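Taken together, the values in this text are just the output of simple stated rules run on the coordinates, not laboratory data. As the structure is a prediction and not an experimental result, all values here were calculated from the model.
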Structure P
């Protein structure tokens, strides 16, 4: 029996994509006609990615966490922080969540140098001197993500 794989199958119905499971040998045919994988970019739709349920969601715009959705970023940071607490703030135009107790995980949008940062065990992306319009988007996104992190303490 061939291995089975989850795929986001393009439909012509009210729901543009549905989650199906197919045999490994059928993948090429599905991908050729526009199907994709959960958590990956939607074929032909720049800036959109599939959720785990194959719903199309818009990826975040900040270059430090581009191609992730808000939910994916919250999940990544929550997993990275684990049971540790995080030092979080949303004061003024500096927003950050940083792990403590030796945890180097961080998401930040800092107006002092117009920067964004995403640091996890597998990623370390930091960009400074972002244009104001891009920084404003990063700041808004960082605020929303940090509000959803249960590991943040006051």
Structure Q
């Protein structure tokens, strides 16, 4: 494996890391519009059994807002912090990459739940910004008393 990276590859990798951070910060602060803007117009957010599969920025924003409203109604609001680690970026070319990473969510109970992200990210040619074409979220475990994932 050639470990020398050219400037365009380094730039792409850094832009992908920035995308992951923008998504995480927007989600943790309840900024659904900013989170949805991390996706291509026809991007997909698949949260599996914990919410479904949402297609398009508007649907993603609407579903994130609905989840926040449900949490507020259940009294599950409070600080939330996603920790993302072990980010593996496989550049397919200068405009697309497959990305895998782990996440751990912290709330007022401590570790709340954890799992994996599998992403396809692409350069949005409209404005030169990297965005999610798809993000697949899979929860692998939860703590007792999870603020996000009910028992059973």
Structure R
């Protein structure tokens, strides 16, 4: 369980992942060293990550899509295989009409086609796929806070 101070640190970093530990320390009532230690424990425990989120279009990736995947057999094995693909940045097991959803980021339509036809659809256990090509990113945020 996270205490209120750790939750406050997380919320500060959700707003600005580059925020100085000294600034956070003043806000949460700890020393800079204590904040640094807590952040490292949160990172080591896998509670959070601190990363640079890019706009794929600005860094050379012109095609994003969500793949809906129906599986025969072991859903976890297919999820693991999808997770190993470098173009896949997000995989979730779902309830509903798809067993898995996978977000992919590709350089272009040709790379997306190759990924779908040669690597995803040929995976053992993949019964069918449906591709949802992104036309516009309307919202993306990571500051949902803590509970």
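Here are a few things to note about the model shown:
- Ranking P, Q, R by percent of Cα pairs over 28 Å apart, the structure that comes out highest: R
- Comparison of P, Q, R - label where relative contact order in percent (Cα under 8 Å, 6 or more apart) is highest: R
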